[in-house]
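Input: structures, listed below.
Nothing in this text is a laboratory measurement; each read-out follows from the coordinates by a stated rule. From a predicted model like this one, the values you see are computed outputs, not experimental measurements. Cβ atoms are built from the backbone, for glycine too; each structure is taken alone.
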Structure I
Amino acid sequence: MYDVFLKLVREELTTGKLLSLPDAKISDFQDFIRSSITMLHSTPLESRKFFIEAYKKAIRDAENLLRIRVAKICLGARHDGETYDSEMLSSISAIIDFYRDLITRAYVMPTRDSVVVKFKAEVKIDGRNYRAGDIAPIDIGKALGLYILGAAEPLKQPIFYHLL
């Protein structure tokens, strides 16, 4: 059971597109870990050591799987349908889009560290309340977070709306 991520890494490496992470495999692994942890206190020391080493390897394999998936997203792969990590993959795509438009100066940026956004939801930032439809300059990091959440949309330079 502890090699589930290693198997997924192998599968992911065999194709250029993103594979669907099966909820069942992830849930089975999580259930296995949960039940194993609850039994560790009554397990012989050698078995505990084996479990800990296997768990460390599973963590490394999971990280490798996620790095491969993020790299594929960065290189333009798209995820089709629902997968265990759909929300995270969408966030990575949003980060790439935001970053691209930021460094190409497509956004309205009154200062190097701020971008003008149009709020799509009610938000409170640094003690100020913003309503949907409000337009204001905010810190780039906060703008990125709000963009990922769908709570704000950075405004582009007017010329880019017609060119892109």
Structure II
Amino acid sequence: MSGTSQMVRDEEFVEGVLTRRCFAWLIDLMLISVIFAALWTVLFVFGLFTLGLGFAAMAVLPAVPFLYHFLSLLGSSSATPGQAIMGLTVRRDADLGPPTGPQALVFIVVFYLTLATSGLLLLVALFTVRHRTLHDLASDLVVVRRRTFDAWSRQPR
């Protein structure tokens, strides 16, 4: 990001991002829970109507959180709904462009691997430049304030 932020200091992009990311994660967790519960209910009723044959469709439920994050990062806002509510966006570190598919995939896989190891590895963000987590570093992405990014992107280059 240092090559692209000649007009704006890095601190402006990441001021308060760590706290906002925590609240965004809580919002996303609630939204994923609602989606999961609704889909579970629909699939359960489907299973009952098919006399048990439809219960196999419940195998798609573990994909819900992954698809939620993946499709959100590749969407127009480059952020999950929780991140968007908290005024954040996920961008490529090199040029602040939107994440590519492979970057989003690495970002999400490493994020869930980090959560699977008790989530303590997320504490790396307390010690890295621009408060980047392991999944940020592995995917070469950075989470920035949307307001600052929008101001920077409107500037002539």
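Numerical summary
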| item | result |
| --- | --- |
| Read-out Rg and Dmax of the Cα atoms in Å, for residues 75-122 alone, computed value 11.9, 32, structure in I, II | II |
| Which entry (I, II) yields the derived value 13.4 for mean count of other Cβ atoms within 10 Å over residues 107-114 | I |
| Given 46, 16, 12 for Cα extents along the principal axes in Å, for residues 51-90 alone, calculated: source structure among I, II | II |
| Comparison of I, II - label where relative contact order in percent (Cα under 8 Å, 6 or more apart) is highest | II |
| For 1.27 (Cα Rg over 2.2 N^0.38 Å, for residues 19-114 alone, calculated) the corresponding structure among I, II | II |
| Ranking I, II by Rg/Rh (Cα atoms, Kirkwood Rh), the structure that comes out highest | I |
| Value 1.4, calculated as distance in nm of label points 7 Å out along Cα→Cβ at positions 11 and 131, assigned to which of I, II | II |
